[in-house]
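Structures are listed in the sections that come next.
None of the figures in this text is laboratory data; all of them are computed from the coordinates on show. What you see is a predicted model; the values in this text were computed from it and never measured. Cβ atoms are built from the backbone, for glycine too; each structure is taken alone.
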Structure I
Amino acid sequence: MKTELDAQEIEALALALAPRVVDALRPLLAGRGGQKAADEKIFDVKGLAAYLEVSADWIYKNAEVGDLPHFKCGRYLRFKKAEIEKWVEGHSVRP
């Protein structure tokens, strides 16, 4: 049994394993786990309207009356994905 690898064999192994290593490290390289980063997503009005499949006017109206959880960046409305998902769960109709 061979116990040492030459340079070509090491290079071939490195090339074969590199994609798997990168995939395994991708969440750490991004600074957070994949799910946590997705939960921290921030929507603007247009992005939230697309996510909920409603009009931007509907978003503005419901945010204005305090029905949609939101915060402001200056004059701009912003929405945390995690809070919107909780809001959706709270407004889901159960059979």
Structure II
Amino acid sequence: MLPLTIILALIWGILWALFLQLTPYGHYLAVRRTWLTVVVGVGIDLLIAILVIPLDTWLLVVAIIAASSLGIIGRSLYNEQLDDAAITEVCNA
């Protein structure tokens, strides 16, 4: 099962990279919402990992990653709000 899981992860990574690189929406996400691309990428990696990691261990890993992610996600959302407010202000001037 491990080789299949690694191949699945490889395919996922390539497809995600191609989406981000070759589509307008993917490019937007990569440039303006990088944190979200990381959340999606790690989230899918975690789903793939459940194939080879016992559930109790997997839940601990998910909890650790989720907890450590809250700060950077909060920071990113805050900064995006500031950027959006600045753009709105310039457009309304």
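Could you tell me which structure in I, II was used to calculate log10 I(q)/I(0) by the Debye sum over Cα atoms at q = 0.11, 0.17, 0.24, 0.25 Å⁻¹ as -0.53, -0.84, -1.18, -1.24? This figure was derived from I. If relative contact order in percent (Cα under 8 Å, 6 or more apart) is computed to be 24, which of I, II is the source? Here the read-out was taken from I. Once FRET efficiency 1/(1 + (r/R0)^6) of positions 3 and 43 (r between Cβ atoms, R0 = 35 Å, to 0.05) is evaluated on every structure in I, II, the highest one turns out to be II.
Can you spot which of I, II the value 12.2 was calculated from, given it is mean count of other Cβ atoms within 10 Å over residues 19-26? Going through each structure in turn, the value belongs to II.
Source structure of the calculated read-out (mean projected area of the Cα convex hull in nm², for residues 11-66 alone, 4.0) within I, II: II. Here the criterion is distance in nm of label points 7 Å out along Cα→Cβ at positions 51 and 83, and among I, II the highest value is seen for II.
For which of the structures I, II does the calculation of helix-only ellipticity at 222 nm (-39500 (n - 2.57) for each DSSP H run of 4 or more, over all residues; to 500) return -31500? Structure of origin is II.
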